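For reference, the structures are reproduced in the following blocks.
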Structure P
Amino acid sequence: MNAGALPLLARLGEAASFPPTVRNYESDPWSYMRRKLGDCAGPLREYKQALYTEARARLLEDLRDSFLKPGALLDHKEIFEKLLTPGDYADLAFHLEPGGDPQSRREAVAVLLAGATVKTVFDVEALPPERRGKPWQALVEEASRRLELDKLKKIFDRRPKTERRRAYAVRRARRNLAEFLTVTRGEAGMRDEVTLFVLARLEAVIAALLRLLNSC
């Protein structure tokens, strides 16, 4: 595996902080946080690609078994749903339905996965809202509530958006992000691996924060 989740978590950690050393050359904490969240794009894609490569190898190995249980196929489908674009996932799910010739299925899956595209939050958020899907929207809304961004935006929108109030809003957003990131830490510090369950929520947090920062 590559460097794992550490580069991604490092960028998120930077987004959650604004130390004096940064203030010496950064005058706008709002733009700084937005830029650091944008810097997550590369590390996130690399990490998801590594997870995808491992998941693909496990699936193709399991498909060598002519008597693979339907439950095992369901487990694979749940993993790839978090990794692939909706179109590629729909094609894969079709081939993972029980029944059919095992060898033909494995060959078809191998060809499909060789050309499949791994999705990230940045791909999904680039789509028009109506194409992002209800499950994704629900996940982002959950993240917004967990970070109290929904409440923060309501408070922020009540009065003129002065620089002082902007600084207060982004400081609260940084603090709440830092608290959320505790789920990625172990006794020895940041984890070098993050499960797909946690990763999906990290992506939703990035989306929720960028929506706030881009709307105000």
Structure Q
Amino acid sequence: MKKIICRCDAEVEVDAPDLLDLDADPAMLGRLARGDSPSAACPRCGAIVRAELPLKVRSASRGVDIVVLPEIERLATYRGKADPTGSAEILLGYQELFERSRMLSDGLDPSCVEALKYALQGKAEETEPKAEISVFYNGVSGGSLEFHILGLKSGQAGVVRLPRASYDRIAGDLPATISKEPFKGIFAGRYRSIKKLGFLSSANGAD
């Protein structure tokens, strides 16, 4: 059991593992894809408190070796100061773990999905240049890849569906794509996400 603090400052005990082996529990990937994570009800206010604790996720059969760090470690990770020991890929926050689980469930290459997210984010920012846009992969819908776009001025999530052919085109030319900027920077290191684009841009501007 792990002890975490609720927003009401009460201490909550949550049964949160240090390691998830997807091969040992075949149903685990589906649960993660649906957004299930260790949680418990706060004994004081009754709120559901979800664990945001370091977590290792592995699957030898899928070639998965991931360490999930809490969201509060984001800036430190960008700066290379929060890297845990080992060589596992880093994800930041359970939301990224849920998203990755959906990619794995659907048999998609995360690098190709990030490239599609980059294109969608660019188009959304052209429409709303002052908005803080985030793009998440939500799964396959009717044979298309569904993405949710957050941060729009309307306050509502935009839903975009891309044909599988869009993914296949990226996959067919992936080595050439990731050898060029901005993808070269995005996929450098152990954290490989378009979310660090803002940090990379500010770091380059400071040089």
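Here, each number is a calculation from the coordinates, and none is a lab measurement. All figures in this text were calculated on a predicted structure; none of them were measured in a lab. Cβ atoms are built from the backbone, for glycine too; each structure is taken alone.
Worth pointing out:
- Structures P, Q were shown, and relative contact order in percent (Cα under 8 Å, 6 or more apart) at 30 was computed from P.
- Structure responsible for 0.50, with FRET efficiency 1/(1 + (r/R0)^6) of positions 30 and 134 (r between Cβ atoms, R0 = 30 Å, to 0.05) calculated and labels P, Q on offer: P
- Which of P, Q leads on Cα Rg over 2.2 N^0.38 Å, largest value: P
- Structure responsible for -9000, with helix-only ellipticity at 222 nm (-39500 (n - 2.57) for each DSSP H run of 4 or more, over all residues; to 500) calculated and labels P, Q on offer: Q
- Of the structures P, Q, the one that -0.53, -0.63, -0.95 was derived from, the read-out being log10 I(q)/I(0) by the Debye sum over Cα atoms at q = 0.15, 0.19, 0.32 Å⁻¹, for residues 22-61 alone: P
- For Cα Rg over 2.2 N^0.38 Å, for residues 78-173 alone computed as 1.17, the structure of P, Q it came from: Q
- Identity of the structure behind 21.0 (criterion: mean count of other Cβ atoms within 10 Å over residues 110-117, calculated), options P, Q: Q
- Structures P, Q, by FRET efficiency 1/(1 + (r/R0)^6) of positions 126 and 166 (r between Cβ atoms, R0 = 25 Å, to 0.05): label with the highest value: Q
- Which of P, Q yields 2.6 [distance in nm of label points 7 Å out along Cα→Cβ at positions 38 and 86, calculated]: P
- Value 2.4, calculated as distance in nm of label points 7 Å out along Cα→Cβ at positions 6 and 182, assigned to which of P, Q: P
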